[in-house]
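Rule-based calculations on the coordinates, nothing more; no lab input. Because the structure is a prediction, the values reported are computed rather than measured. Cβ atoms are built from the backbone, for glycine too; each structure is taken alone.
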Structure 1
């Protein structure tokens, strides 16, 4: 789901999310209905009315409704905290045709679940439907959240709408009401017939999970469509200024490259939702047949589009068993995000270079940056790609994103994708590639409605395609923390990783949160100026140069130079101490990738095959 951010943001995080994968669940004859009023955008409150039918098959003495604890990002966000004023009533079928309403008690069962009690109504008939009304506050501008203001409404449905935990397979209908007169609605769902009322738009879905996987944009947006072969593409843009030709050309190239490589267009229509401008959190979020992307400009958003579009296959259809069934009430644990997200990043960079949107040297530059990023993280020595996937839920804590504590499964997964591709090409004399692995998994799992086991099925697919044993590769570099012998793999394509160095300011320790709310000194470097001046590990860090100690220490250090004198106030054993020392000079390695001038014929074939998506 996802959940891709720019390299500079992804590098220190392990954030991703997904939407539900659903296969042919039978629907009840009745339909769960939502009415979402946008009447007061200045208050940022969605007013939601949910109507739950109660026929003979579904009638109970209590209806349970809930709202997701997380969506889009792998972070427990507890959307129930945004809900207010929950009320319920019931429609009563009397002896005659007339209907009456009865108020029903709504009580909270846990932090995200409510129970609506349906009393017995002797001699008055029965409750035929339950209506739940509530308001929910949203004003966050990103593809991972929701927002209502005078400019637009952007809705990730799982973050706004209650669902029935015990009845998720029933048909659903959502109607957006009280839209501004100039607004349109875009949502990759079927329109509901008979909804011509001014200021409304309605859509239907086979079940709640299908609805949750279809974000909605309601605004005065721009739109265009194009067909790329059998692919029908709809593009919705919310921006003041943007370059249509540049956007359409980039999307056409990406769509053509990916559908040609995978040999199919597994959707009736695909929707790109773009927001261009300055956003606090940029990136893209994948969905079953659409994506929502927020970026600075068309050029800055094309890499997001390349990543999100390949999610059509990898994670939305080629999907790990550990992400099924979807449960939005608690954490879902998987070891496969290095493949679902990281290898998707490999294919994003492949799509960009193979389609001509990048030169080969831009591809080399991006790949070299991935090596530099991984090398900058001491956590690579103890956290594997699988463990990074498993630990993604820690990403809500800022300190976890720092280099001593984690690697990014996006980053290492992208490297693993490229090295696997080169290894398969070498094992088969460039007659097969990772592209064949993706197609094989698409056939064996997506086309058959199956989900793969986290590592064993990926390893088996690689071995099936290559005809070679890859157990050692997966044990050492995927499940283990052995250093990847980068040049051993790059040399297969006549490429060489060249190391260089850069200098920057360093404090000599890291700041990590502590129970009392103050950061404390950790990872103190023996012999550093901070150590020599008297900083102790576990000192509570109060101020830096008379300002509150910065949460993002790396960002602060970028604005300062080695040798600059700093003053840190710490608290130790109840006493506050000022300690002055110079910032140290730290040396970081960085890399570039060069082509070997004496590459053999096979090395050139592997290189050109990787860059152009071809085999012998």
Structure 2
């Protein structure tokens, strides 16, 4: 286990915050995975070690649930001369106490202030966490803006989905890693180790020579540029497989051992940024999966294990993996979970094998209420299959179903919107015909946010009032007590849309809103749109300009980032959307390559 030092100034503050377990550091791991212990290294040798703090701009239980953040720590620790630690954003009560007592934000394992590290690397999972990046920098003793940092300050890096649209945070980040960490970080950290004696600007210039590395201070949109191409590992067999995970002492959102079975998605949903930008699809060998997940369970003691991907039921050897794991897990009392289910009998039968007692319910994502709109977004599922799937669910003993939809999709009509409720009512009728008298259907509706690097990156986003009106329209149609409906906060969807397609001018807005108290904007209890509207006004910007429709020929704020899929492919898919024409899943069931800009031979490696 790892505990904070007893002289750690954080200890006296723990009794004064709402969830002290977020900061206690009492974790368990099979073996230390943080690399060299800086406290035991002779002073003269410390310059040979590059200290890296992985920073997650949300609370501990969210950051610890993110699989990519979990595996980065041991992966980097195995690189020569790298010492790794982690940090999470403190909740608002702890932030206030840290400021009041002049205590800096420190890392989880070594209790080092963030300013003492050579590198601080943020994972950008969601646009509404951007103010938390500023909170962590400020509490960690690091100047907010890259231009104000001196040679002795850490190099501040960022990766994840947010790095694909980097400009809103470009004033605060020294280096963006565009692509997969396994492909970029070994070379990048090696360059940073080798250039320790150089000035800050020289080091950044050296890093900018590497593939997948974007240094904002060296980029001027008005000048000709070569796009930064997203880097990825061509074969998933070459990616890092952890032999253990850090086990928290407090419950987290996804509290289980987990292993990624494949990366990418070939289905081509036109609204999905992850599906477009994580191409090509690459699978891990079934033997490696079985061995790795069994070792993870053995070393961590978790009683649940998850097989992760964007669409786990699409893994070609899933049946074989489950057949091998099931008897082993039954013997050990371990529950196997799949995070994503297709709407077909195969997925339902899989779930039935795992859930002997049908208490939890199942979740599916039809996304749209009519077949026409599902074809527009290329969802790849028809109405008959949806109801056949639900019939299978209720026949096999489940009473609870959750259905995810979106409102505000391109070409959406009132019929499309009303059909969401129609489908929910039909689902309840189906359940009752199958004898499920206690059946319930929960509808969750999210406001559609156009994302960069997708066929819908040029579309307009609904206004806050339009989202609210559509949400009210849906709620008024709920006539059965077995149905429930929730829709995401329109104000949060609006702000997400602003930063999802934002430019460099938004950096001033982020800093101004943060100064006004904006924190944890993805949390409804702390979100306040008024702060943001005031910040936009003071910075002389209109947020509505960022959620407008874009012309296909205009330069976009993310054009200097090449996510792999070409603009020609995205435009072709956009035209197909307006024609309600479906594109087959790439490389599946004999379909040909979709010519998205990635080589088929790479995809199938």
For log10 I(q)/I(0) by the Debye sum over Cα atoms at q = 0.07 Å⁻¹, the calculated result is -0.50, so let me know which of 1, 2 that is.
1
Of the structures 1, 2, the one that -7000 was derived from, the read-out being helix-only ellipticity at 222 nm (-39500 (n - 2.57) for each DSSP H run of 4 or more, over all residues; to 500):
1
Read-out distance in nm of label points 7 Å out along Cα→Cβ at positions 378 and 554, computed value 2.4, structure in 1, 2
2
Quick one: distance in nm of label points 7 Å out along Cα→Cβ at positions 290 and 538 came out at 5.3 when computed from one of 1, 2, so which one is it?
1
Out of 1, 2, which has the highest value for FRET efficiency 1/(1 + (r/R0)^6) of positions 90 and 194 (r between Cβ atoms, R0 = 41 Å, to 0.05)?
1
